[in-house]
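So, here come the structures, one by one.
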Structure I
């Protein structure tokens, strides 16, 4: 066991580290080490916990073929490059594998499917390309899967529905195409589904109504063209963050939105939504952010928006609303020192922080 974490050390790692063949736990994290991981590191056959995060290490990842006892490997926030070695399949006891925020390239090895014990796998913020391998369905213990902020392409494999223990899936910030697989509806423990900023299309599968423990559902910045399905919204009673912005969702907001009483942030901006706002929106009393801008909503604002006493950010600009922003809503926005964007020429808004005309908004 050797721990020299956060000691402002610098320079390269000595090759003599490879002589520590009985090493089980190594903490060299949060220093300023540079250069490559020494070749001798490949000989740590008894290593259990390896922490090298937050340094400036470069070069390829070590061959992990001998790390059969490893449970935790954390190499985040370095400058490691090259491909993820296929030898990760030898990590028979791995629980945590963090490689995020490096310069890793190439494809995700299919050997990922051999990691039946891994619970936390973070490969995000690299330069990974290619498709998500179907073998991902073999990670039967996974709880937190983060592949976001890469250059992954292709479709989301249906085998993702085999990850029955998963709680968080982050695939945002890639180049994924196709539709969302209905098999995601089988993930009864899923709390966070984030696929924003991809090139996904189609509809939200009705099977997603089974995700009754969901807390975050983020589809922002894709090409979805569905209506807002009442059966799905009525089952999302635990969702705190719902972001469907910058898509092509159409139709009106169903009255079932009022059943989403856990909502803290609702963003429906930049879609093709129409009609008046349902009065049931006032039932979402925990809302702190309500973004409806850049749609085709009509009518007046529901009077019971005054029930949203936590509201700090309200955006209703570039719609066809008319009437008044009530003194009650103004009082809530002013008390929170929040922001209110509206079409001041169409709606009487004495407390707007920004007045908008077409695509231009200016502070008042």
Structure II
């Protein structure tokens, strides 16, 4: 994913100030909304939540087309192309090689309006709204503010570039939450919508659904250990599985199949793994393991969320074998925010909650300041207005 970095490593202070100004305003309203929800003042809580989301959507809308590497790869060319088509199907016949159905429809409709900023705003709204819905639905056992802050530092800048996947990630997050609450119809519906935005969502939906479905079985932990063994064997003997894997991935996303075949003979390329992905994101998982309740039998659901988060760490390591596995990892990594939020909520003493929350947020902030703002991840470190 080297083409997702800005060439020079440098800190742009003005861009940091812009991001942090909008972030802090959003965080403040998120915190206030959580306080209102805890006091049963739902209307005021929802209003404050809307403001929190609006601030980050506004920031996305105000950016120029230079902020986010994928804008020039597929969004802007197809946005400009869509203006010359009078019907969607004709446009989609051309755009389908780069964009899935729902995202193509989104681009086409806003291209007809001729408003790129409104498209950016809507894309960010489709990303943030499902996240907020899930956090609200779990506010009785998860710190909304901690989880939301961690999400923003880990994934907001990625969403300015990987727009299709970010929408799909949020919808997978929402779909799995419905599955966890046994609402199977909404799980299927939102899961299908996620795939229509980004086909890569199918992988995470299948794997995570299997984890949730089997979590009430007596042999659940044994099954998780078997899964871990299979994944380790797959990593060790990757070349033996690569051709079969390439055929399967061709159905989901031909680009993944291309990378599997192209990098198959290169062996283990540890340089393809960003250090921040291993150290800082795993740090969030590790803190949750140390201070969360994951060893009690009655907390099988917490174990499932932990297992999903650890799968994200596995796919990061798999990036040394299969280029672009890091993108797959993000579908699992998003559950780290729930893991962190639950860990904070589980602390009995308020002082412990604050200390652990601050430490988890600090890890996410360090990831953001180094990987995004210094290294230049996804070419979003230099913010320029439209």
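Any read-out appearing in this document is the output of simple, stated calculations on the displayed coordinates, not a laboratory observation. This is a predicted model, so every value here is computed, not measured. Cβ atoms are built from the backbone, for glycine too; each structure is taken alone.
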Taking distance in nm of label points 7 Å out along Cα→Cβ at positions 11 and 315 for each of I, II, which is largest?
I
The value -1000 for helix-only ellipticity at 222 nm (-39500 (n - 2.57) for each DSSP H run of 4 or more, over all residues; to 500) was derived from one model only; which of I, II is it?
I
Going by relative contact order in percent (Cα under 8 Å, 6 or more apart), which of structures I, II comes out largest?
II
Consider the structures I, II: one of them gives 3.5 for distance in nm of label points 7 Å out along Cα→Cβ at positions 19 and 307 as calculated from the coordinates. Say which.
II
Working back from 0.9 (distance in nm of label points 7 Å out along Cα→Cβ at positions 75 and 91, computed), options I, II, answer is structure I
